[in-house]
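Take a look at the structures listed below.
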Structure P
Amino acid sequence: MGSGKPGFKPQTDASRTLVVSGAKGGVGASMIATNLGIFLAQIGKRVLVVDLSFADSCLYAWLGMSRPKLGIADFAAGRIPDLRDAVVETPITGLSLLGGASGVGVGGSPPFSAVGVEDLLGRIRALGADYTLLDVTAGVDADAIELFGLADASIAVTVATPDAVEATYRLFAAVCLSRARRAAAREGASSVVDELAARPGRPPAPRDVIRAVAAAVPALEDEVRRLIAAFQPHLIVNQTRIKADEALGEAMVSAAIRWLGIAPRLLGEIGWDDNVWLSLRRGLPLLVEFPRSRACRDLEQIVRRLLGMDGRDLHAPAPIPPATADQNLYELLEIYPGASEEEVRRARKQIREWYGSDGLAGRGACSEGERADYVQRTEEAHATLLDRSKRREYDRRAFPDGFPSAHERPANQRDSIAGQVTATRDSLPDVEIGDDQVVDGAFLGRVRRERGVELVDICNRAKISVGYLKAIEEERFADLPEAVFTRGFVTEFARFLKIDAPRAVRDFMAKFDAARPFVDR
């Protein structure tokens, strides 16, 4: 960026504003926001990380810097005329920092009351970074909720503890409630939403909010449904230690779809790594001090998934899936119609692990009665689908026109419940490849079509945009990202199709490198 103040250009349509927050403190949101910014800067993006955690601003420490002399609080208080005056360069080329509170006496409550959340976000976007990452105060805070709704993408960070899981669901429900309240207020019907919010216990599920609004003001139902469907938070599970922790993210997505009626997107997990603490102790960024650590490898996978999502992926609304009581036996077990008996058994085992009495996934997403009812329904579904005569009779009644094929099912139904795409992929046999066969984009596309797999199925499983998958098949190398990320995309593409991934990477990247000889490898 050169010397002096960072020279950002005005923000373009390709720019992204991401909010990163934990529903409770101590889950590692600041560490993740900082290192995501470093990763993006290292591949040539102009990145701005913004510390909106005013009470305990700490991004500077994760960057190995001293506390900035100026911050957003100084701008809000009128001590500086331009927000750009508080932006400072970091030791990482391409990465700048906008601090929150600059010192004692200007921390505490965020200065949103003086500036306004939407106005402040607009001013931050006007600084013109390719990627702006906002580190927001942990907890279900009114300003954090509003930011979650206004950013291009929101990332919730959690850990495998009951309080963190429950707080994450509360954050999701609160954002949906805020969106519904905003729509209802325009029609003078905010009291309907306020009554729901005032009820003791868990925040109302988005489905309950939609139902209440529809009963009170029918004309608002479609608008509220659209606003809630457009909220697709991303989820990262941090500090995973055991296998059950690593499965928690997928389980939480399942629970949010089932009981909240929203569809979060799992970005991945970050394993427990003492190097995270050690890098902070030494005052050096994690990616600089321990670039080959487990946490850095996991963070790299998350960045790949973020880059694999184009603008349409970030903003496309997700349909509200049916409630548990309205699901068929396959949806209850989160498998596709026609699943094998082994897949039925695996699904039941997984649901017992996720939603058993000692499971974490349902904590805060549903009541104890709802959890027990669902587990009982899955036991009954399991018994029916393993009885061949009962299953034939059920399939005739439930699917009189036959099972919908992957091509016939709308994209929103192919991955409407967790586990569906996994079962499809697991049922594919390995591909046998001749010694003289080149495993290039055309070969990947041909195998995919022969197997009846849709690009959206791979997109849902691997978190790679359909646009990039098409570019791989059609070998449009100029439309693909840097080599390190393209290599990862090809690996996931080949693994889904049960193709030798190292060979696919070797053959495809040979063409990629020949077409783009100056790509930074």
Structure Q
Amino acid sequence: MRVGIIFVFVDYHRKGEHHRGFLQPQIGVLIAGLLPADIEIEVINDTWEDPDWDRDYDLLFISGMHSDFDRARQISHYWRRRGAKTVYGGNMASTYPHLCLPFFDAVVIGDPEGSVPRIYRDFCAGKLQPLYRATPYNPLHVPVPRFDLLASKQILPLGLEATRGCPFRCNFCALTGIGTRFHFRPPECVVRDISAGKTMLRELVASLRLGFVVFYDNNIGGNPQYLRRLCRALEPLGIRWGSSITFNAIANVELVRMMSRSGCRFLFVGLESFNPDTLSDMRKHQNAIHKTRRIIEQCHEEGILVASGLMLSPQIDDLGYLRSIPNQLRDCGLYVPWYVCFETPFPGTPHFQGLAAQPRPALLPNALLRDFNTYTLVVRPKKASKEEFIGEYKWLIKNIYSRRNRAAKLMHDVPRLIRRGWYFSTMLDLIDQYQESYRPDASRTYIAGTDREPPESRGVPLSSNDFDSEAHCNAVMDPWQVSDSEGRVLPIWLGDQRAYGPKGRVADQSVEPVIV
């Protein structure tokens, strides 16, 4: 028995490159932990390496983001034609299961803990079902991830969750699309996973790499009382750790100090915008942009490096705002964000539904699903032409990611960190700025429907023998379209569903396959 687990990835910069950064998908090792330990399991992160097309699998789990769905369909078809049964999960599967069903042997709605063991049992019995729904979240059912399976294929091999979901309802967020919820695990279970992971990896990686833990939580500060309990449990371990959190949590001085004492040295915070109107439209009410500088300085005082990202709203932001961003970044002490991208209406989110309901077409014409990756403009700008908006975006990223600006950030951060003895945080800052070097690509339009085709769109080695007809080939190989020639949302995208109801209750809706 050989089981494969693939997280699909299409380079959002459209260069066909892998992204071998510090953060790598962790769903593969989590699913592996839910399977029997005595079977052969391979985990492939498409971010790190291509799948081995010569491998045979009996059962293949596939996951990925909305914009990666074209490649996910092709990967599924490739191994189905070679005898494997394929199972698809993730946000796309949870919000549009009826569109996914024709291309996979099984589709999973919601979390894996309650469904993966059932899928494996049914597969072994020859009774695999087309649709599986998650059971209510039970933190005691979260297994120790199989860290060993990706030990040599990520920089920081100890990555896990302490919490899942987020209590906020940001309009653009895919978490809001599948249903807002927030769950947390007993701190003793988190400590168990860290200890078990170190034992599992001791003979596989250098001990230096076991001293830093990445919590892949969407918002580790979603419940401040729980975060305090977690910090108290982590403090005796002597580890350093990082995660994602919201601004309201790190505005709490006492909580920041507790995190620092427990080993926190890095936090990613969703700043998103300096424009109050944009934050209001996003329903990002937890951000207080006038406090940004004070909050960052407060974190630096405790040895915690803060990173953030920005999203540009084509509906709200004008060119003057885009031109003001470099100065605002310097004024608040961030200088260089992790990313500057476009606010993107992922199908199934409230943002998507709101744009689809507008009387005039809100999307750009002939937008493809692969364009919904946040680095291609899919929404029609209201206060500039699309060409002007893209032109200002190119100017902005060229300015922000210049060597001069990255050097200015280090000159601002490093003396303050060293003066307080935070040498590890200083090292993280230096590494981060060494890596941040994104520049505009002259061969791209950055505009939906016209942007360069990703090399991965033809990367799965399928041949004419893999299809029964031309129509069959087109169904698998053609990119999926989201808007028509005028920018209206196509009807098939209006039938989304939520995986979770209030308080994380599992939703129960009927699902019938739809052939696109």
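Throughout, read-outs are computed from the coordinates displayed, never taken from laboratory work. Note that the coordinates shown come from a computational prediction; the quantities given were computed from them, not determined experimentally. Cβ atoms are built from the backbone, for glycine too; each structure is taken alone.
Determine which structure produced the value 1.6 for distance in nm of label points 7 Å out along Cα→Cβ at positions 22 and 438, calculated from the coordinates; the candidates are P, Q. Walk me through the numbers before you get to the answer.
Numbers: P: 5.0; Q: 1.6.
Matching structure: Q.
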*Of the structures P, Q, report the one carrying the highest value of mean count of other Cβ atoms within 10 Å over residues 46-53.*
P
*To which of P, Q does the computed value 23.9 (Kirkwood radius over Cα pairs in Å) belong?*
Q
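Matching task: 2.2 is the computed value of distance in nm of label points 7 Å out along Cα→Cβ at positions 150 and 262. Pick the structure from P, Q.
Numbers: P: 1.7; Q: 2.2.
The structure behind it is Q.
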_Out of P, Q, which has the highest value for distance in nm of label points 7 Å out along Cα→Cβ at positions 94 and 470?_
Q
*Which structure, out of P, Q, was helix-only ellipticity at 222 nm (-39500 (n - 2.57) for each DSSP H run of 4 or more, over all residues; to 500) calculated from, if the result is -9500?*
Q
*If relative contact order in percent (Cα under 8 Å, 6 or more apart) is computed and equals 17, the structure in P, Q*: Q
